Each structure stands twice: as structure tokens, then as C-alpha cells.
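Listed next: structures, encoded as C-alpha cells.
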Structure I
Amino acid sequence: MIKEFLIKKMIKSKMPGVSDEQIDQVINLVQKNPALFQKIAEEAQAKIKAGMGQEQAMMAVMQAHAAELKALNG
């Protein structure tokens, strides 16, 4: 419960303007498959270290895992 609260606060600070409902959705998705999100983060970091911009790297990795993310979402 405290962990979820802290995660929510961190997301709010990094993504101002995102509603509590959207933050809850993100937290629920991560809790369903934390290994997938760890893999996404690692792949994005590798692309960023290779010189790709952060936003571009995240988009590329998210597109590569689109089917897995879609399966989690519904």
C-alpha cells in the first residue's frame, strides 16, 4: 500500500497532468507483468546508450512489444 502510494507520487512528478485513473491503470499493468516492463526499460536504456533519443527509444521498444502490451490491457 505504501509502495503503491510512492509509485503513484513518482509517476505524478514525472508526468504532470496525468489523471489518477490513468496512473492507476499504469500501475495495474506493471503489476500484472513486471518482467515485461523490466525488459522494456532495459531495451530502451540500451537504445538510449546507443545514441537514440529517449522518446524515440521508448516508442521503438513499445512498438516492438505492442502485442504483449495489448494482451495485458485487455
Structure II
Amino acid sequence: MSRKGNCLDNAPIESFFHLLKTECLNGFPQCKDIGEFKEITKNYVDWFNNRRISQKTKGMTPCEYREHALAV
């Protein structure tokens, strides 16, 4: 890692949080409580990992891409 606070060190997770905010949380009215927020976030992470395809991962979900990379 480089110096403190360099966003490039953490680019993959920063990208994920951007997608979480734009694809999931912006479409919902304000959550009523922390439990509802946790449930929405949990469902989004499951969808992101197991069902969301991406051009970066050659049309595969992140889980499929990981399995493909480990098999090679």
C-alpha cells in the first residue's frame, strides 16, 4: 500500500460501494431501521455476487469468474 488515504489502493471496494449506492440504495426510500438496511444490503450483495453479470468479467457473475479463474 502507498500513503494513507490513497483511493487507488482500494479501488475495487470503492467501485463496489459506488455501485451499491447507485444501484441499490438510491432506489429505496429511507430505511425505517438498521435491520431493514442490513436486509437490503445483504440481498444486494447476494445478487451482485451470484446474479449480476459484467463486461469486465466476460459476461459472468463475480462468483462464476472466480471459479473460472481458479480452474485455469
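On mean projected area of the Cα convex hull in nm², which of the structures labelled I, II is highest?
By mean projected area of the Cα convex hull in nm², the leading structure of I, II is II.
Suppose helix-only ellipticity at 222 nm (-39500 (n - 2.57) for each DSSP H run of 4 or more, over all residues; to 500) works out to -25500; of I, II, which structure was it derived from?
Among I, II, the structure yielding -25500 for helix-only ellipticity at 222 nm (-39500 (n - 2.57) for each DSSP H run of 4 or more, over all residues; to 500) is I.
Between structures I, II, where is relative contact order in percent (Cα under 8 Å, 6 or more apart) highest?
Numbers: I: 26; II: 15.
Max of relative contact order in percent (Cα under 8 Å, 6 or more apart): I.
Values quoted throughout were computed directly from the atomic coordinates according to the rules given, and no laboratory measurement underlies them. In this text, all values refer to a predicted model and were calculated from it rather than measured experimentally.
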